[in-house]
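Participant: As C-alpha cells, here come the structures.
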Structure 1
C-alpha cells in the first residue's frame, strides 16, 4: 500500500489520519477484549473465577489551586502560598526583624 502523502491535500491527510486513528482504536479494543476473554477462559480452566475491573481515572490534585497565605503589605502583587522556598520579598522582611504572622492573610 504505497501512498505519496505529499500529493494529498490537508483535508485529505486529516481525513486519512482520523480514519487511521479510529481503525487503530478499534483494533486495540478488539485485542483487549480477546485478551480479557482468554484470561477468563484460562482462569475457568483451573477452577478459578477472574473478575477484571476497569481502570478508573486517577484521583489527584492536578489543577488544584493553593490559596494565598501571605502578602506583602508594601506591594500587594507580591503573594505567597506558603509552599516552596520563601520569596525574596518575604525573606528580606523577616531578616529585618518582622514576624511572618504580620503578612498572613485572614480568610
Structure 2
C-alpha cells in the first residue's frame, strides 16, 4: 500500500521510489492542481514528496495528514539528484515519521513539527 505521493515535478523513473510504498502523481492525474493533490494525499494518508514550496507553505498552517517532504536542492543534474537523495533518504523517511514537514537540502535535512 502506498505511503508516499511523488509530485509531478520529480522524476518518474527513480529506482528508490519504484516500490509499492510510492505512487506518482502521473499515475493518478498528471494535470491535477495542488489542491487536488493535497486532498488526495489527505484522504489516503499519504506523505507528499515535492520540490513545490506550495505544499511546504501549506503544511506550516495545517495539521497532518498529509505530511510533506520538500526537496530543496535546486537545479542539479539527474545524476546528482539521484546521488543526493539516495545518500539521505533513509534519514528523511525516519524524520518524516515524527515531523509534519521535512526539508531536504544538498547538505542537510531539517524537520518541522
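Participant: Among the shown structures 1, 2, from which was the value 10.6 of mean count of other Cβ atoms within 10 Å over residues 32-39 calculated?
Facilitator: Computing mean count of other Cβ atoms within 10 Å over residues 32-39 on every structure in 1, 2 gives 10.6 only for 1.
Participant: Could you figure out which one of 1, 2 the value 22 for relative contact order in percent (Cα under 8 Å, 6 or more apart) was computed from?
Facilitator: For relative contact order in percent (Cα under 8 Å, 6 or more apart), the value 22 is produced by structure 2.
Participant: Oh, and also: I have 4, 14, 14, 11, 7, 6, 6, 5, 5, 5, 6, 6, 5, 5, 2 for P(r) over Cα pairs in 5 Å bins from 0, in percent, for residues 40-95 alone, calculated from one of the structures 1, 2. Which structure is it?
Facilitator: 1
Participant: Next question. Quick one: helix-only ellipticity at 222 nm (-39500 (n - 2.57) for each DSSP H run of 4 or more, over all residues; to 500) came out at -10500 when computed from one of 1, 2, so which one is it?
Facilitator: 2
Participant: Percent of Cα pairs over 25 Å apart was computed and gave 64; which structure, 1, 2, did it come from?
Facilitator: 1
Participant: Something else now. One of 1, 2 was used to compute mean count of other Cβ atoms within 10 Å over residues 48-55, and the answer was 20.1. Which one was it?
Facilitator: Structure 2 accounts for this read-out.
Values in this text are rule-based calculations from the coordinates and carry no lab data. From a predicted model like this one, the values you see are computed outputs, not experimental measurements. Cβ atoms are built from the backbone, for glycine too; each structure is taken alone.
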